[in-house]
Structure 1
Amino acid sequence: MEESWRAGAKRPLVMASLVIVAYLSVEITGAVVSGSLALLADAAHTGSDVAALGLALLATWAAGKPHTAQRSFGYLRAEVLSALVNGTALLAIAVFIFVEAAQRIAAPPEVRGGIVSIVASGGLAANLVAAAILLRSSHQSLNIRGALYHVLGDAIGSAGAIVGGLLVLLAGWQWADPAVSIFIGLILVYGALKIVREATHVLLEGTPAHIPIAELRDDIESVNMVHGCHDLHTWTITSGYDALSAHVTVTDECPADCVRDVRGELGRMLRSKYGISHVTIQMERTDGDCEEEVHVPGLTSDLH
């Protein structure tokens with residue numbers, strides 16, 4: 001199932017990239033002609049969108065490559081690395097915007113507000129179209145979600161540039177342009193920190209946010225004939241692909257057939273309730289004897 005939606009994720013990434021690239025040159029030209037930092041910041045963000053979408057597409061392709069003896073999970077983590085790079089790039093762009101905005105607020109340059117508003121309106125439309133294309137697949141992939149944050153942040157930035165351009169045009173407030181650029185920078189920081197935090201959590205093999213580990217342990221230990229559970233670990237390989245390993249102790253009264261039944265029940269519960277795709281359980285008895293370590297039937301990825 002993971003492979004099917006990952007393959008399907010390439011199409012929205014390509015379509016969104018085409019929309020953003022088509023408008024980027026217009027926005028850069030408008031920023032140069034108008035002298036607007038807000039529009040230049042928005043154009044820089046649009047450029048980062050292009051890079052983010054391209055990187056996300058490259059990561060999606062890499063994640064689909066087969067596993068090898070050296071990389072037993074293949075390149076699935078490429079998607080997470082892509083999201084981390086995208087988030088870091090957003091932070092770097094925000095710092096540049098803040099520095100430039102501070103200088104312009106001290107000495108506001110002449111800005112052509114009408115051009116700013118017109119060009120930013122086109123940018124807003126382009127980003128909303130790209131966001132709509134990505135939205136459907138974003139809940140399944142951290143990688144696509146990172147690209148979506150880029151696009152949505154750019155859309156909000158375009159809206160801010162429209163307002164700034166109108167204030168310059170109608171009220172003559174030249175300071176409004178760098179002020180709006182600071183607003184755009186704050187939006188970038190918010191989205192960047194969110195995606196960096198998520199990606200870092202995955203890379204550090206933290207427990208998936210949607211899996212309550214205490215409840216998971218209770219559910220395992222509530223299965224008939226299970227005496228206890230220890231060395232329980234859950235982590236995310238990549239978006240939509242969670243893994244679990246655990247040692248499960250069964251009572252001494254549980255014969256070999258019973259152990260298989262318990263194992264099957266655990267597998268069904270972990271798959272249906274928690275959506276865990278890759279499970280490894282070592283069955284043990286209370287006297288310390290271990291059953292064979294097994295991958296739960298029906299859950300083991302075809303990578304293994």
Structure 2
Amino acid sequence: MRHKKADDVSGWLVVDKPCGIGSTTVVGKTRWLMHANKNGHTGTLDPFASGVLPIAFGEATKLVPFVTDGKKEYEFVLKFGEQTSTDDTEGEVVARSDKIPTHDEIMAVLPNFMGRIKQVPPIYSAIKINGQQAYKLARRGQEVEMPAREVEIYALELLEEYADSAKFRVECSKGTYVRTLGKDLALKLGTVGHLTALRRTKCGIFTLKDTILLDYLEKMEYVEERRKSLLPMETSLRDIAEIAVSAEDALKLMHGQSLSPKGFAVLPETNLAAAKFENCLIALVRIDERKITPFRVFNLNNLKKETKDVDNK
């Protein structure tokens with residue numbers, strides 16, 4: 001029996017990724033569930049972690065950088081007294097300490113981790129060293145030297161305290177390793193530690209309110225029902241200015257041609273905007289005094305149909 005060809009599906013599916021499954025597996029599973037020919041995630045979440053995983057389908061994959069470059073927010077539980085090889089519960093214990101920091105001690109060190117800081121990413125990460133992922137080298141027993149990188153911490157707060165653990169919330173830039181943050185925080189407190197829980201609560205514009213459970217999606221019987229969970233492509237562009245264009249101008253943008261600013265009574269003050277025709281996203285454009293230039297063009301079938309008459313003139 002021949003399989004039906006996958007469909008051109010565009011939009012965002014924001015999954016609340018469960019623990020114990022990798023981001024790539026979720027991407028493959030949702031592509032099958034949506035019967036879609038193309039999708040991709042906006043930044044890896046380790047199997048250990050749960051939470052917000054935005055998945056772009058079809059033309060929305062062109063918008064992935066706008067999500068990956070955005071701020072991330074996590075909640076994590078740091079257990080004091082034991083350091084592991086992976087900085088989470090999946091590794092072996094490599095160091096121990098009897099010291100459990102007090103509330104005042106924790107509050108005193110938090111400012112040290114605000115702003116731009118340097119991190120040495122864990123060797124059990126997907127960062128490539130000489131073309132190979134670090135975690136694969138580490139699992140083969142090879143020595144891995146990770147270069148330090150600069151990241152930015154916008155907010156870091158203590159949420160709860162337990163007998164030997166503490167729960168934190170962090171808002172950070174892309175590229176931040178929360179496992180490393182936890183390890184470094186414990187060391188600054190004169191002890192050792194590792195993460196026992198990690199949950200992403202925000203990724204770019206998307207939050208937990210936008211998510212759907214993978215189990216819930218799998219229980220839906222029909223593809224059409226599942227596709228109702230997709231958010232429009234422009235959802236990821238909530239903070240970007242919009243300009244309305246005519247059918248004729250839409251066609252020009254779709255063909256990669258620039259527009260003259262003189263044809264618009266009002267333009268946004270920013271140099272970046274989303275061009276729309278009848279509320280359909282046509283292109284992302286850069287605006288200057290001389291021209292409006294498309295740099296991301298969206299090839300949607302409904303747009304092609306609506307502009308067909310203009311093209312034939």
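Every number in this text was worked out from the coordinates using simple rules, so none of it is lab data. Quantities reported herein were computed from a predicted structural model and do not represent experimental measurements. Cβ atoms are built from the backbone, for glycine too; each structure is taken alone.
For which of 1, 2 does mean count of other Cβ atoms within 10 Å over residues 236-243, calculated from the coordinates, equal 22.0?
1
Where does the value -0.80, -1.08 come from, among 1, 2, when log10 I(q)/I(0) by the Debye sum over Cα atoms at q = 0.11, 0.16 Å⁻¹, for residues 108-275 alone is the thing being computed?
Of the structures listed, the value fits 2.
Which structure, out of 1, 2, was FRET efficiency 1/(1 + (r/R0)^6) of positions 36 and 252 (r between Cβ atoms, R0 = 35 Å, to 0.05) calculated from, if the result is 0.75?
2
Just checking, which of 1, 2 has the largest value of FRET efficiency 1/(1 + (r/R0)^6) of positions 12 and 212 (r between Cβ atoms, R0 = 30 Å, to 0.05)?
2
Computing mean count of other Cβ atoms within 10 Å over residues 20-27 gives 17.6 for which of 1, 2?
Structure 1 accounts for this read-out.
Using Rg and Dmax of the Cα atoms in Å as the calculated read-out, with 25.2, 85 as its value, let me know the right label among 1, 2.
Structure 1 accounts for this read-out.
For helix-only ellipticity at 222 nm (-39500 (n - 2.57) for each DSSP H run of 4 or more, over all residues; to 500), the calculated result is -5500, so let me know which of 1, 2 that is.
2
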